[in-house]
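Quick heads-up: structures coming right below.
Just so it is clear, none of the values below were taken in a lab; they were calculated from the coordinates. As the structure is a computational prediction, the values presented were derived from the model and not from experiment. Cβ atoms are built from the backbone, for glycine too; each structure is taken alone.
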Structure 1
Amino acid sequence: MTRTISSHAPLLLGSQSPRRRQILEELGIPVVVRAAAIDESVVAGEAIDAYLARVVEAKLWAAVAQIGTLTPAAALAADTVVVLDGEILGKPEDTRDAVRLLRRLAGRVHTVLTRFAILDLDRGEAPVCARTVESRVQMRHASGGELERYAATGEGLDKAGAYAVQGCGAFLVERIDGSPSNVIGLPACEVVVELTRAKLVDAFPLVHQ
């Protein structure tokens, strides 16, 4: 019998991202984090969809392996990539590299892909959902000085594409087509839809006991 997510049976989040945890908590979903470091390097010749599927599956099972005495009802893992000209743009190595990435993005449209997978821990053989959500982001034509000053804030140094749409980096973003929270790291609407479809929540928003 499938348990529903509650404070006694929370959602196990297999991600170190504080942004993903915040999105789930703002939705009122009880969360416990168990994330393990995995190899997120891209294999030569690996397609983007294959890369995302591989990394998310590894994150999911790494989290499940750390359940211990916890009693979560379900587990969720996710990974987000910024794609420009068919290439994954990762996190910058330093401020100089952040400027390089921002110069590539400025004035252009790029794609943000987040893949997430949900595992019902009472039916734990395979995920009940594995889905990739796409958003398109139009960056404005920012000056070199603006990009250098933004990179110097350090805000984007731990983020793919070297910017944070939820922070000061919003001044670079003209338009988002698709889920805004997807660009931050987790598509809130789609996650709730899939949790509901899998009967891991009875009704939404949740009323915690």
Structure 2
Amino acid sequence: MSQTVSIIDDDPAVLDALTMLMKSHGLNVARFDTARAFLDAGMQPGCIVSDVRMPGMTGIELLRTMKQSGDDRPVILITGHGDIEMAVQAIKLGAREFIEKPFDNSKLIDCVNDALQATVSILIENQEHKELSERFAMLTERQRETMRCLIRGMANKQIAAELGISPRTVEIHRTWVMNKMAAKTLADLVRKGLALGLR
């Protein structure tokens, strides 16, 4: 899976230095001198290394914009004027790291590698959630009701009483639910249901 480190900084010297550092560690790089240019460039899998104080849109505003659009790529913020309040705000908005200049190159590379690894996990989770949602969409309404009851820990007889059907019919629905959701055990089904936000 090809990933890119998107570097955003309005200082050409810093942009060059960060680009060289990333490339020297075999990483793909995309460079931007404004946050707006980065957002306009479209989605590239990977992580973002951004300055905080930039003209137009700051690193904090970039984080806020990404969060609102559902962009969950990890963001590492760099600043020469760091303060505790800004760092806390950045972390609350979902920044993965907040690094003050001058920074240690090896620490930054470690942070970037961690962020890229996290991106792989996020992509896998997103794909798994998409597959679960598609499987759930294949269930009939009655099968969904049965699954919700199973997740609440109800026995077949209780489900039958709840849904106004026979225990035998519940067993049939339960078998279909297990098969369609590709659940090996009831515990597996419960985990999948919780991942879908069912209660």
Distance in nm of label points 7 Å out along Cα→Cβ at positions 84 and 116 derived as 2.6 - corresponding label from 1, 2
1
Structures 1, 2, by relative contact order in percent (Cα under 8 Å, 6 or more apart): label with the highest value:
1
Quick one: mean projected area of the Cα convex hull in nm², for residues 52-147 alone came out at 7.9 when computed from one of 1, 2, so which one is it?
1
Here log10 I(q)/I(0) by the Debye sum over Cα atoms at q = 0.10, 0.12, 0.14 Å⁻¹ has been calculated and equals -0.44, -0.63, -0.83, so which of 1, 2 was it run on?
1
Suppose you compute mean count of other Cβ atoms within 10 Å over residues 156-163 for every structure in 1, 2: which one lands on 16.2?
2
Where does the value 4.5 come from, among 1, 2, when distance in nm of label points 7 Å out along Cα→Cβ at positions 76 and 180 is the thing being computed?
2
Figure out for me which of the structures 1, 2 the number -9000 belongs to, where helix-only ellipticity at 222 nm (-39500 (n - 2.57) for each DSSP H run of 4 or more, over all residues; to 500) was derived from the coordinates.
1
